[in-house]
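Next up, some structures in structure tokens.
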Structure P
């Protein structure tokens with residue numbers, strides 16, 4: 001399963017978007033495929049994945065509107081310090097691609113909202129960003145994990161990097177959450 005969520009953007013709180021309509025929250029979901037590279041090592045594993053998501057903006061009152069598609073191939077490296085450890089260290093590298101509709105949700109500027117500092121912009125399909133992360137997870141039960149990670153996102157190769165809504169091409173952040181493993185099949 002592949003999922004994603006973006007909080008709504010309040011335009012008055014974002015200088016680049018000032019005067020534009022606020023965006024709604026964005027919810028994405030779809031299939032996720034993971035191939036585990038076969039190895040004899042039980043403490044380290046390498047996986048190749050592909051997340052495919054359809055995205056919907058969610059307006060107040062739970063009004064959904066389709067906002068395009070994202071494909072996100074990724075590579076992950078996992079390492080457990082020992083066989084009895086509840087902790088796992090991980091790193092991830094990914095490249096996200098999206099259609100024009102998805103990119104327009106974030107980077108498009110309609111003619112009516114152009115200003116001297118903000119030119120009209122029709123977003124196009126292509127690379128959204130290139131990202132990497134480092135983190136660790138802790139096994140709470142056989143299927144439930146707590147995780148935390150620091151991440152870096154780079155937009156220097158993004159298809160829409162010339163939009164005046166792109167304020168910086170380098171972003172960092174921190175995430176944490178819970179993950180539940182529904183099903184695992186070894187090939």
Structure Q
């Protein structure tokens with residue numbers, strides 16, 4: 001049976017769990033998310049975990065921890081790069097290496113879309129991932145996002161541009177579905 005999954009706001013005390021998850025997951029996460037670099041430190045995790053609440057309250061970005069039913073740290077997901085005039089945001093996610101392949105990211109994305117369309121006035125969520133990041137594409141598809149196409153040179157990873165696949169979730173379709 002798949003584990004229970006829920007999302008909740010970051011808390012300062014999440015730093016050590018974030019750090020441990022990043023240490024475990026660098027080989028899998030770093031190619032796609034450069035923040036999870038080989039030299040990632042506990043201080044970086046503390047700064048990140050401690051700064052999320054204020055940004056959340058200001059509506060600048062909505063960062064969540066993905067946890068199981070015992071509040072164990074499984075990964076993170078977010079709505080960031082919020083474009084207020086166009087009512088759209090980027091939706092991102094990652095899951096620690098020991099917890100991949102169990103539908104955790106998919107369920108977290110679905111909960112995040114529910115949050116976006118019930119707690120904000122966002123109309124469009126975009127998931128953008130490197131063409132070669134097949135795992136992230138599978139999550140987007142399973143979560144109900146629609147593939148819109150390939151964007152040439154859309155993301156910059158490790159010093160060079162990469163083509164990316166764009167998926168979207170629209171408020172009207174999500175609420176109807």
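With distance in nm of label points 7 Å out along Cα→Cβ at positions 89 and 137 as the yardstick, tell me which of P, Q scores highest. By distance in nm of label points 7 Å out along Cα→Cβ at positions 89 and 137, the leading structure of P, Q is Q.
Comparing distance in nm of label points 7 Å out along Cα→Cβ at positions 33 and 169 across structures P, Q, the highest figure is found for P. Hey, helix-only ellipticity at 222 nm (-39500 (n - 2.57) for each DSSP H run of 4 or more, over all residues; to 500) derived from one of P, Q reads -11500; which structure? Derived from the structure labelled Q. Using semi-axes √(5λ) of the Cα gyration tensor in Å as the calculated read-out, with 35, 17, 16 as its value, let me know the right label among P, Q. It traces back to P.
Out of P, Q, which structure matches 15.6 when mean count of other Cβ atoms within 10 Å over residues 17-24 is calculated? Derived from P, not from the others. Match the computed value 20 of relative contact order in percent (Cα under 8 Å, 6 or more apart) to one of the structures P, Q, and report its label. Only structure Q yields this read-out.
The numbers here are math on the coordinates, done by the rules we state, and not lab data. Keep in mind that what you see is a predicted model, and the values were worked out from it rather than measured. Cβ atoms are built from the backbone, for glycine too; each structure is taken alone.
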